[in-house]
Structure I
Amino acid sequence: MTVFLLTLLGFVTGSIPFSVWVTRVARRAEVRRFGDGNPGAINAWHAGGWRIGLPVLLLDAGKGALPVALARFVFHIDGWTLLPIAIAPILGHVFSPLLGFRGGKGIATTFGVWTALTLWLVPTTLGLLMAAMMRVQLIPGWTVLLAMIGTLGVLLGLQAQAPLVTAFALNLAIVCWAHRRDLTAGPRWRTRRQRRGGSS
């Protein structure tokens, strides 16, 4: 019953569209009219700068971390029983019923979930790989995909427990779905000039 309730909590908190609500209250604007139309922290940043984008980023990460942290550190849930709790916030964010099941892309929530699961390991690895991919690759979806595949490789190389590897693989599948438009276009590699800061 505890696992079910925490999974439900994870989905409900994950589905809260902080980017939409915060932007409406603080900026009186619709976040989905900015950038690529995604209801996420990046477009909240576009809508109102760091004063809106940073709080939304922290809230989106927090809603992923909260149920997983409760499960691990309060109820001492581990192993396979932790898997649905870890995936629920990401599913809630990407398929938010409050947005007609058309939610965000789940990156900030992913960082929150994996901070609660592994503390620094996965967030640091994923963050560094995303930064590296952005230097050589132009399409955001491919940047995320390649960084997540690299992070999965690190987990496998470190012989992480099977539930963790499975959770990350499922997370990767969900994020791929959220970025499916980018991924169908194929990657676009930066030229040397673009890497040095030249025009695209």
Structure II
Amino acid sequence: MAETWRYRGQEIGSEQIVFLREFIRTHPTSSRWKLSRQLCEALGWKQANGALRDMVCRGLLLMLERAGEIELPPVRRQIRGQCRTGRPRPEAMWIDTTPLAMPLRELGPIQIQPVRRTSDEPLFNSLMEHHHYLAYEQPVGEHLKYLVSAGGQPIACFCWSSAPRHLGPRDRHVGWSPAARKANIRFVA
């Protein structure tokens, strides 16, 4: 009996393995990055927002290569920061951290600003790195970052990330069937 592989909700059987081997053979000049993107295009693997699922595809290809099912092209270059221990840490950005000792009503208006992909994102990353007890780690998947300020001084950071795909207690509490979880997980942070 042929072995079936499972990866992030996808079942891969012997027919798909044969297809992947042939696909890799017919794209001999493609890098691993390019191969995963070409494969996503060929299979129509896209996220709900229309972006290619190339990171999922790359993970699948790596799993199958490690299992000896396929042979990927050699690694062409190492991406800086890919290894968690070698990732550059956010630089310290010094701001006034004197505690605000005043009644809340005297604080004035509070601004909540999205900072992802803005010039304030390095400040957010630095504050998390140097003031959060777990330090800063790049959020996984889709994420939002907000900086909260009062009187022009940052007073808080908020970050939301994509929800884990499978979380039994959450799914049971919400009352999701496997089909409902698959349809609705993208709406949960």
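Which of the displayed structures (I, II) returns the greatest value of volume of the Cα convex hull per residue in Å³, for residues 10-57 alone on calculation?
Greatest value across I, II: structure II.
I, II: which one has helix-only ellipticity at 222 nm (-39500 (n - 2.57) for each DSSP H run of 4 or more, over all residues; to 500), as calculated, at -9500?
Traced to structure II.
In terms of distance in nm of label points 7 Å out along Cα→Cβ at positions 74 and 178, which of structures I, II is highest?
Largest one: structure II.
If we compute relative contact order in percent (Cα under 8 Å, 6 or more apart) for structures I, II, which one ends up with the highest value?
The maximum falls on structure I.
Taking mean count of other Cβ atoms within 10 Å over residues 18-25 as the quantity of interest, name the structure among I, II where it is greatest.
Between I, II, the highest calculated value is found for I.
Out of I, II, which structure matches 12.5 when mean count of other Cβ atoms within 10 Å over residues 26-33 is calculated?
II
If volume of the Cα convex hull per residue in Å³ comes out at 189 when worked out from the coordinates, which of I, II was used?
For volume of the Cα convex hull per residue in Å³, the value 189 is produced by structure II.
No value in this document is a laboratory result; all are computed from the given coordinates. On a predicted model such as this, the values are computed, not experimentally measured, just so you know. Cβ atoms are built from the backbone, for glycine too; each structure is taken alone.
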